[in-house]
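Participant: Please go over the structures that come below.
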Structure I
Amino acid sequence: MRLLFLGSGEFGLPTVRMLHTQHELVGVVSQPDRPAGRKRVMTPTPIAAWALAEGIPVLRTDNVNTPEFIAQVLDLKAEASVVIAFGQKLSEPFIEVLGELTVNLHASLLPKYRGAAPINWAMIHGEPLAGVSVIGLAQKMDAGPMYAEDSLKIDPNEVAGELHDRLASLGPGVIGKVLADLEAGTLDPRGQDHEKATKAPKLHKADGTVEFNQPCEKVRARVHGLTPWPGCRVNWLCQATGKTTVLTLGRVAAVPDLSCFIGLESVGEQPSPGAIGEGYHVLTADGAVRLIEVQAPGTKMMPIADFARGHKLGEGDVLSSISEG
């Protein structure tokens, strides 16, 4: 089948590789090159970089909906198109030139988590499952008919970046099934229950913090859901130095046990949420979270034991959320 692929982010890489081996990929549409790194070097998107390396025609534009670009895509004579993490809204006139069927791979079990950050919000809200849905395009965000879906369990030890990669690996299977159904004439779309829809809005840097006066599972879920982007930053008040430093939490474990704070209570002061006790445990509303990986400004993310050897992190220190005005 002659296919056109529209994508920019890494989430689409496993699927576009499958399409290249099993179909005729007539072209890839991606966002224009952007400056990246400290030197701001113009860099293609992950999808464009892969396609260029494979010798596949790449069309890059800020606006796919112009008459000139629509005419360019029409010349490719695609029979069907796949959209994954592309980054632009597609107009009806543009969709009309994409072939008999155009589908989008969305990283949630729709109708839950419609929007730009479904993986993050599924983790932040403590969902037991995550998944992918193949949907038809609609002018209302992520509201098109459903063609296929697949799911997996969320591991409490993983962070959003790791779940992203596991969900991306589901793409080839569900997209492959939908295309096979198209060729066989057995497509069976079903409508979404729009009353059950929830939103997954884009995350911003100011969202990247956590309140410790929450249950330990909620704290863990938020830290992991914010990692690696936008990151979970907290203020660290060090008792040994009296200084406050921004610390990024990378991975934690929920511990519904307060025994690690007995030593702090014995000195006559009841610890508050955010206080650090024995074994790098941080007090929460109903227990603690144990720090596993952290990062200070100018350093890399590292295991807490390695971090503690070079920094004065210890019992009696306090972590608190960052308020960004």
Structure II
Amino acid sequence: MMTKIERIRTALAGKPVNRPPFSIWYHFGTQHASPERTAQAHLEFFEAYDLDLLKVMNDYDYPMPNGMEVMATADDLKLLTPLEVSRTPLGQQLKAIELIARALRGKALFVDTVFNAWNTLKRNLVKEAIAGLMADYPEAVLAALGVINSNLMQYALASLERGSAGIFLSVPATEESLSREQYEKFMRPFDLEFLKAIQGKGECHILHAHGEKLYFDRLLDYPVQAISWADLNGGPTLAEARNKTSLTLMAGIDHVKFPNISAKTLRDQVKSALSQFGNTKFILAPGCAVPTYSFTPLIRAVRDAIQA
């Protein structure tokens, strides 16, 4: 009988496990809450569904410069500065990480979520202005990404020091987000710089390739232990991915349709994934966060199927 920690470490090492590890996640809506409540929500979720690996959501915001609501010009971007992340909302996340680490020590591994520099710039700061800024002020965007990436590296190292087993790096390297040329210029160099900074400081770094029309082949040299993507929602199939990389694969469950399909269909997805990979270098997981309104019996059906 393997422990949860042994199961994850064995899977990442490419050795046979008694059964593949299982993880699932959704957004708890605790971005307004204290670190104590955020940690409690994660730990209760972990216990309720008997997860092998906990993915900690990171919904505290990257801070906007004082007095601003949106950044839409090159001059706006110049206002971004190095941060002491513990004094920002991300410091709340670090406190939650400490509490989760204390509760799970010796029991299970967990990873902390980080949205990459481009994603952070878009979703937290410039919003719909991103396309125009990349087109009209590329050098200002690059400088801003450098500042953000440095702050994110500082944050990730602090999270790892507090007990995270790795970073779950969300990378929207997809046609829906930006062109291939823009990915090569505005995203990939910063991703690699970030991952180099944390290399060797965690045992379970996971690249989350977010989106449908992925530049998948350009992600395969990222220095991580596993890759997560939506194999049932536009990404390469499990079999195609296995032919492309020796990384541990983290996929198998349809996160989009999850709350609206039957337990039987979900069990069939588990069986299909297991028939392809059995018990080596595979973690059963959704392609992304499942909807928060997903009912308990469905999550338990997936858990029971993998534990059967």
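Any read-out appearing in this document is the output of simple, stated calculations on the displayed coordinates, not a laboratory observation. Values in this document were obtained by computation on a predicted structure and should not be read as measured data. Cβ atoms are built from the backbone, for glycine too; each structure is taken alone.
Participant: Assign the value 76, 45, 35, calculated as Cα extents along the principal axes in Å, to the correct structure from I, II. Don't skip to the end; give the middle numbers.
Facilitator: Working: I: 76, 45, 35; II: 58, 40, 38.
The read-out comes from structure I.
Participant: I have -7000 for helix-only ellipticity at 222 nm (-39500 (n - 2.57) for each DSSP H run of 4 or more, over all residues; to 500), calculated from one of the structures I, II. Which structure is it? Could the numbers behind the result be given before it?
Facilitator: Values: I: -7000; II: -12500.
Considering all the candidates, the number was obtained from I.
Participant: Taking distance in nm of label points 7 Å out along Cα→Cβ at positions 39 and 127 as the quantity of interest, name the structure among I, II where it is greatest. List each step's numbers first, then the result.
Facilitator: On the way: I: 4.0; II: 3.4.
Once distance in nm of label points 7 Å out along Cα→Cβ at positions 39 and 127 is worked out for each structure, I has the highest.
Participant: Still on this structure: Identify which of structures I, II gives the largest calculated value of distance in nm of label points 7 Å out along Cα→Cβ at positions 63 and 175. Write down the numbers at each step before the final one.
Facilitator: Numbers: I: 2.7; II: 4.1.
Largest calculated value belongs to II.
Participant: Once distance in nm of label points 7 Å out along Cα→Cβ at positions 255 and 279 is calculated for all of I, II, which comes out largest?
Facilitator: Working: I: 0.4; II: 2.8.
Largest value of distance in nm of label points 7 Å out along Cα→Cβ at positions 255 and 279: II.
Participant: Between I, II, which one scores greatest on distance in nm of label points 7 Å out along Cα→Cβ at positions 71 and 151? Let's see the in-between values first.
Facilitator: Details: I: 4.8; II: 0.6.
Result for distance in nm of label points 7 Å out along Cα→Cβ at positions 71 and 151 over I, II: largest is I.
Participant: Same structure, new question: From which structure (I, II) was relative contact order in percent (Cα under 8 Å, 6 or more apart) calculated, if the value obtained is 13? Present the calculation step by step, with values, prior to reporting the outcome.
Facilitator: On the way: I: 13; II: 21.
Value 13 for relative contact order in percent (Cα under 8 Å, 6 or more apart) corresponds to I out of I, II.
Participant: Hey, distance in nm of label points 7 Å out along Cα→Cβ at positions 15 and 143 derived from one of I, II reads 5.2; which structure?
Facilitator: Numbers: I: 2.1; II: 5.2.
Going through each structure in turn, the value belongs to II.
Participant: I would also like to ask the following. For the read-out mean count of other Cβ atoms within 10 Å over residues 23-30, a value of 18.6 was computed from one structure; give its label from I, II.
Facilitator: Numbers: I: 21.6; II: 18.6.
Answer by label: II.
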